[in-house]
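Pasting the structures here.
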Structure P
Amino acid sequence: MTCDLLIFDCDGVLVDSEVISCRVHAETLTRHGYPITTEQVAERFLGRSGREARREIEAELGRAFDDALEEQLVADVLRSFAEELEPIPHIAEALDALAQPVCVASSGTLKRITFSLTRTGLYARFAPHLFSAEQVANGKPAPDLFLYAAEQMGVAPERCVVVEDSVPGITGARAAGMRVLGFVGGSHCLPGMAGRLRAAGAAVTFADMRQLPDLI
């Protein structure tokens with residue numbers, strides 16, 4: 001496939017963070033009066049921005065969360081990342097084999113993206129080309145973030161290939177007119193995920209980052 005820019009999601013694609021993040025979100029939300037399991041967080045909010053997840057939860061509760069909750073969530077997630085976060089296996093090897101420019105388009109905040117990539121030794125490979133849902137009006141599954149990343153990198157959407165691990169991410173990339181590869185090698189990926197990503201529009205799915213250069 002023709003590719004002038006490779007756009008990576010961060011969580012679950014570059015760093016193996018989704019199990020950690022979903023666990024921390026479930027624990028923190030439950031403590032603040034919204035009982036939810038790790039599995040439910042993954043099913044409902046994986047791949048979406050925290051801003052949109054908060055809006056949905058607040059609408060269900062009929063009240064706004066205190067801003068202290070957001071601060072607590074960020075602090076808890078980053079503390080757990082500092083202790084546990086690892087890069088996706090073989091991602092450095094895959095990046096070494098790519099000839100195309102790369103960037104990140106993530107539902108996480110720029111603070112979280114920077115922390116995650118720094119912790120796993122990947123920051124220098126992508127900086128300063130880090131793009132977050134907080135920079136656009138609508139996060140995934142809207143196409144806004146992918147279109148913003150392509151515009152900032154000076155590449156037409158149809159010349160971009162996206163690597164994603166979630167249905168919202170796949171949906172957003174396809175809505176942006178981009179081709180998408182579905183990655184199912186993160187520790188959060190359960191049986192059936194590959195089929196869900198293909199149904200959402202992924203051209204192919206793969207579970208080992210060493211396969212990526214040959215798929216481009």
Structure Q
Amino acid sequence: MEIERPRLSKSLLETKLRAIPIDEDPEILNVSLKDEEIIEAHHPRLRISNVVFTNCTFTESEFIKADWSDVRFENCDLSNVTLKDAALHRVEFINCKLTGIDFSDATLKNVHWEQSMLPYALFGDCKMENHAFIDCDLSFAYFYNCEFKHVALERCQLNEASFEDTKLKGLDLSTCSFDTMKVSMDDLRGCEVSPHQAIQFASLIGLVVKD
């Protein structure tokens with residue numbers, strides 16, 4: 001599976017957030033922002049394109065119906081951010097903190113997550129295509145009625161993650177780790193797991209595996 005990475009200009013304008021009138025025109029375009037804060041903000045339909053965020057904080061903010069394309073977040077904190085009904089395309093999160101982020105009803109295409117923390121993240125009724133979680137913490141994450149198409153999870157922590165009404169056919173979990181995970185046997189059908197994980201899932205349905 002090949003994920004399209006953000007198509008970023010080589011010469012982005014380095015600026016400050018205060019120079020961008022997002023309260024008047026909700027968009028951030030063609031810039032590089034460092035060490036900025038957007039806390040407890042509400043910007044519906046915020047459009048972001050061709051932007052790199054580095055060491056930025058967006059905690060407790062709400063971006064309903066956001067439209068983000070060709071964006072890179074590096075070492076950013078998006079904890080408890082609401083991105084309901086958002087559309088993300090060619091976006092990557094590198095070494096970011098996203099505890100409790102809410103992607104309910106979002107469409108996520110060509111999104112790459114690497115070495116990022118997403119405990120308690122919400123992915124309700126989410127459409128995910130060409131998607132990769134690499135070395136991420138998804139403990140207690142909640143996937144409800146999601147549509148997965150070409151989704152990869154590599155070396156992720158999935159302890160207490162919940163996959164409800166979400167088909168995992170074709171998904172390879174063999175490099176991931178968990179003590180327990182919430183998923184039905186029907187939704188698990190066709191999923192690739194390691195021998196150790198097979199024993200763990202067998203215990204979920206009451207089977208006793210003997211050597």
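Throughout, read-outs are computed from the coordinates displayed, never taken from laboratory work. Not measured: the values here are computed from a predicted model. Cβ atoms are built from the backbone, for glycine too; each structure is taken alone.
At-a-glance table
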quantity: Mean count of other Cβ atoms within 10 Å over residues 55-62 - highest-scoring structure of P, Q; calculated: Q
quantity: Label whose coordinates, when helix-only ellipticity at 222 nm (-39500 (n - 2.57) for each DSSP H run of 4 or more, over all residues; to 500) is calculated, return -1500 (choices P, Q); calculated: Q
quantity: Ranking P, Q by distance in nm of label points 7 Å out along Cα→Cβ at positions 15 and 199, the structure that comes out highest; calculated: Q
quantity: Percent of Cα pairs over 22 Å apart, for residues 71-150 alone derived as 31 - corresponding label from P, Q; calculated: P
quantity: Source structure (of P, Q) for relative contact order in percent (Cα under 8 Å, 6 or more apart), computed value 11; calculated: Q
quantity: Entry that produces 4.4 once distance in nm of label points 7 Å out along Cα→Cβ at positions 63 and 95 is calculated, selected from P, Q; calculated: P
